[in-house]
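Next up: some structures, all given as C-alpha cells.
Only the coordinates and a few stated rules stand behind these numbers; no lab work does. In this text, all values refer to a predicted model and were calculated from it rather than measured experimentally. Cβ atoms are built from the backbone, for glycine too; each structure is taken alone.
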Structure P
Amino acid sequence: MFKRVLEALVLACLSASIAQAAEAPFVGTWKLDPSKTRLPDAMTVQRKDANTYAFDFAGEVETIVVDGTDQKGVDGTMLSVKPEAPDRWIVERKKDGRLQLRATWKLSKDGRTLSDKFRLVAADGTIANSIDYVYRRTGKGSGFAADWRSIKETMNSPIVLQVNPFQGDGFSFVTSPNIFTRTAKVDGKDYPDEGPNARPGAASSIRRVDALTLAVTRKYDGKVVATEDVGLSADLKTLTVAQHIPGQVRPNLYVFRRA
C-alpha cells in the first residue's frame, strides 16, 4: 500500500522529475490523462491464524489482527482492517491520529478477483487521490489471502500539475488537489519531499539525458525505491513518466497533456 501512496504522490508532483533549465518547455500547466495512465499493482495477503494476517504492500510485511482496531504499522503509522462482511474489508492507515488512506476491498462471488476502491486523504480531510483497482488471484490461498496482481486501474481524480521556474535552473511543482508543493534544482543532489503527506526520508535526484528527457532516482532513507524516465513529446504537448519500481515487472506509466 505504501507503493500506492508513492504512486499517488508521483501523480501529484512527478517526484521533482521535470527539472531543467529555466527556458525548458516543461514549464506550464499539465493535466493527467486517465485513459493513458497505467498503475499496475501487486500485494500479498497471508493468513496466519483465525483472524491474523500478514500484509505485504511494497516489500514491508505488516502482521495484524483483522478486527478493525488500529495496530502498529510501518513508518510510525497505524494500520487497521475491518471485516464488514465475509467478502468486504475496510483498510485504513493513520499517522499521528490523521487518516492517510482508506481502501474498500470486495471479493467477487467466485473469489477470483478483488476490487479495491483506494482513496488517499489530504491533510484537510478531502480526497486527494482516488483510484479503483481490480486484482486477479494468483498462487495459493482462499478468501482475501492470496497473491494479488492488478488487471485494471481506473484513475478518478482530475490531477493538475503546475510547473514554475525556481532559482534559475530549478522548478517548483504545485498540484491540484494540493497534496504538496515541491521545489527542485538541476544539480544532482537529493531534495527531500515536503508537505503534510510527504514521507520523512523520501528524496529525489535528477540527471539530464537530453533536451526533452530526464532520468530521476527516488530514494527512501538512502535506498533507491524507484527510477523514472521523464520525457516530452516532440510537439511539447505531452509529458510522459515511466516509473520503474524494484521487483515490479511492469512500470507505472503517467501521461499528462498540456492544458
Structure Q
Amino acid sequence: MGSDPNYLIPQKLAQALNRSTHTVVLTGSGTSAESGIPTFRDAQTGLWAQYRPEDLATPEAFDRNPQLVWDWYAWRRELVAGADPNPGHDAIAELAVLVDRFTLITQNVDGLHQRAGSKDVIEFHGNIMLSRCTSGHPAADITDSDERPPRCGQCGALLRPGVVWFGESIPETAMQRALDATRTCDTFFAVGTSAQVQPAAGLALLAKQNGATLIEINPAETPLTSACDYSLTGPSGEILPHLVTVLKSLHDHA
C-alpha cells in the first residue's frame, strides 16, 4: 500500500458518488467491531460461552429464563456504553452532508451512528439501549431497577431488550423505509456486513437490480463481493475517511 491516503478510492467511484442523487449506506457489525464492540457471536465469551444463541436471543429463551437473557443484554449494554464512535462512523455522518440525498440503514443495535452525528438512522434490528414492554407498550430508556428484568411502568409486564431476536420480524416501519430507499437509490454501500443475515443482506442485491452502483467495504470477501461494482478491502474506519477526503476534493474543484 502506498502512502497516498487516497490510494483505496477509484476515481470513477468518487465521481459516481459525487453525481449521486440518492446514496444508501447499510452497515453491519464490522463497523462497530472497530470501536471494540464484539459481534454477536464474539460476545458469547467467558461466562456466556456455554450458551447457544437460542438460549440468549429468542422469544422462547426470554419466556424460559428472562433474568438470564436480561443479564446478558445488560452486560452487552455496558460494553456499548463504554465504546466510542470510530472514524468510520464519523465519516458516514460527514458523507450524509456531502451527497444530495442520504439514507443510513444499520444492522447494529448500539446507537454509535447517532452518537457520531448521523440523523434519522433506520435501525433494522432495534436498539440495545432501549427496552420495550412484553405487552406491547413502546420502547423506553432502560431505567434503574433492582428487578431483573424490570417491569413496565404502565402495565407491570416484564420489560425486554428493544432488539429484534432470532425468529422475529424486522419492525414494519424500518423494513418499509429500507425497501423504499433501496429501490430509489443510485449508489448503495454495504459496509462491515457479512452479507449473510436476511433480510438485510438482500437489500444490496435489490439495489443492484434497480440499477444502483454497488460498493462493498469490508476486510474480507463476502457472498456479496462478486456482485459489487467496487469492492474496497479493508476496515471502514480507514477507507471511509479517505472516501470523504476525495469527495470533498471534488466538491472544492467543482
Structure R
Amino acid sequence: MKARIVLILLTLLALLIVPHLWMASRISGFPHWSQARWDSAGIIAADPASTEDAVVQVYAARAWGWKGVFAVHSWVALKHAGSADFDRYEVVGWGVSRGAPAVRKNRHAADGFWAGNPPELLLDLRGPEVEALVLEVERAIENYPYPQSYVTWPGPNSNSFTAHVGRQVPALGLELPPTAVGKDFLDRATFTATTPSGSGYQLSMFGVLGLSLSRDEGIELHVLGLTLGLDLLELAVKLPGLGRIGFK
C-alpha cells in the first residue's frame, strides 16, 4: 500500500515538473520587454470598421520572461454594435505597487502580441444578440473584486480577471486553457464557485489546491495553481506548462 502511494506521488510530481522542464528547454532567452513586439498579430476574426455586429473575444498569449514557461496571459476584447473599434481589457501587474490600477484598457491592439508572443483566439462571439453580452461583460469588469491588486501567484492576476468575467457571464461558455495559472483563484472568502465556462463547479483553496468538474473543462486537479486534467468529451489531456493535448 505504501509503495503504491509513493508511486502515485512520484507520478504526480513528474507530471508537474517534466512539462515545465521541456518548455524551459525550448526557450533560448528572454528579450527585454521594451524590445518585444506588442503590435497587432493580424488574427482578429473581423475588421471592426467593417463589422456592424457586436463582438466578444478572449485571447491568451504566453507570458513574458520566465513566467512563460508556466503560464499564459489572457485578456478580453469587446466591440459594441455599430462601433468601429475594439476595447481591450486586461489585468497587468506593472505599476500596481506604485498606485496604478490593475485593470487596464486599450494598452495594446485587441489581438496584439504579448511581449513578443503571438496570441491565440480562445473565444469569438458575434451577432445582433451579442450586444447584450457586451454589456454584461462590461458590468463584470466593473465588478472585478481586485481592481487595485495584482499577485503573480497564486492570484489575483490576469487570468483571475478573465476567469471572473467568464463566471459572471456564463453565457460566454469561456473555457480557459490549463496554462492560465490564476484562473482558479477565487475571492479570498470563497472556496466554491462555478468553473469559468459556467458548465460545472469547482472547489479551490486560495488558488493553490483544488478540484473542478464540468462539461466543458472536464475533470481538473489543481495543485499549486497548476492544472492536470482530462476532457472525456473531446478526448484530451491537460498538462501544466504544455496545456491541452488532444482533440478540440
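Some observations on this one:
- Structure from which -6500 was derived, helix-only ellipticity at 222 nm (-39500 (n - 2.57) for each DSSP H run of 4 or more, over all residues; to 500), options P, Q, R: R
- Top of P, Q, R by distance in nm of label points 7 Å out along Cα→Cβ at positions 26 and 210, largest first: R
- Entry that produces 20 once relative contact order in percent (Cα under 8 Å, 6 or more apart) is calculated, selected from P, Q, R: P
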